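J.: Heads up, there are several structures right after this.
A short reminder: the numbers here are calculations on the coordinates, not readings from a lab. The shown structure was predicted, so the numbers you read here are calculated from the model rather than taken from an experiment. Cβ atoms are built from the backbone, for glycine too; each structure is taken alone.
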Structure 1
């Protein structure tokens, strides 16, 4: 199995509805997103996916989230914009576009959530 990973960033605010603590109040993060693409075989150029193409696809997803209040951006109008739900959202937006195998979303340098199948 081959894997490649790109790392991207966006800034956004959120609040975790019904959270019993400070995170229920509006606050912001400089989010770090790692997208891992994987494949058993390489394309004719010897790549899982071109890094440029992968970055472009990830950037398209993240530009809708950047400098927003995530609670006001679908699908987070219906589900809490937790790191876990953001990871799933990014994964689902990329599925079918690139061979995504995992998405890691960091709220901070030491707090990360992952989504993969």
Structure 2
């Protein structure tokens, strides 16, 4: 089936691994979109700074993985799938955090933190 879709053996795994790396990089750098929305009025700039740092880290790791995979002389080069997994997931997560920030600023509810 992978050959019918134009993929190579292991393409799905490479895609999922890159997606997981992107998610882990963002999670390591910041809170969840829910926390971003709940505390947007007080912390959205700081939270979005760390989302951006997480995205940069994830993108760097994704590109490095794709470059390493591309340097492999085997026929199972998955660099395209690695890039797709990381970049698609990074884009989706950026949209989620951006929406959370905008929603929280536009409609602030009770925060989860007291200052």
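J.: Starting from the value -6500: which structure in 1, 2 was helix-only ellipticity at 222 nm (-39500 (n - 2.57) for each DSSP H run of 4 or more, over all residues; to 500) calculated from?
T.: 1
J.: Of the structures labelled 1, 2, one was used to calculate relative contact order in percent (Cα under 8 Å, 6 or more apart), giving 31. Name it.
T.: Value 31 for relative contact order in percent (Cα under 8 Å, 6 or more apart) corresponds to 1 out of 1, 2.
J.: When mean count of other Cβ atoms within 10 Å over residues 21-28 is compared over structures 1, 2, which one is greatest?
T.: 2
J.: Related question: State the single structure among 1, 2 that was used to calculate mean count of other Cβ atoms within 10 Å over residues 37-44, giving 18.9.
T.: 2
J.: Moving to a separate point now. Compute distance in nm of label points 7 Å out along Cα→Cβ at positions 29 and 85 for each of 1, 2 and report the one that scores greatest.
T.: Checked 1, 2; max of distance in nm of label points 7 Å out along Cα→Cβ at positions 29 and 85 sits with 2.
J.: Still on this structure, please answer the following. To test your reading of the models, identify which of 1, 2 gives 14.9, 52 for Rg and Dmax of the Cα atoms in Å when calculated.
T.: For Rg and Dmax of the Cα atoms in Å, the value 14.9, 52 is produced by structure 1.
J.: Comparing 1, 2, where is mean count of other Cβ atoms within 10 Å over residues 45-52 highest?
T.: 2
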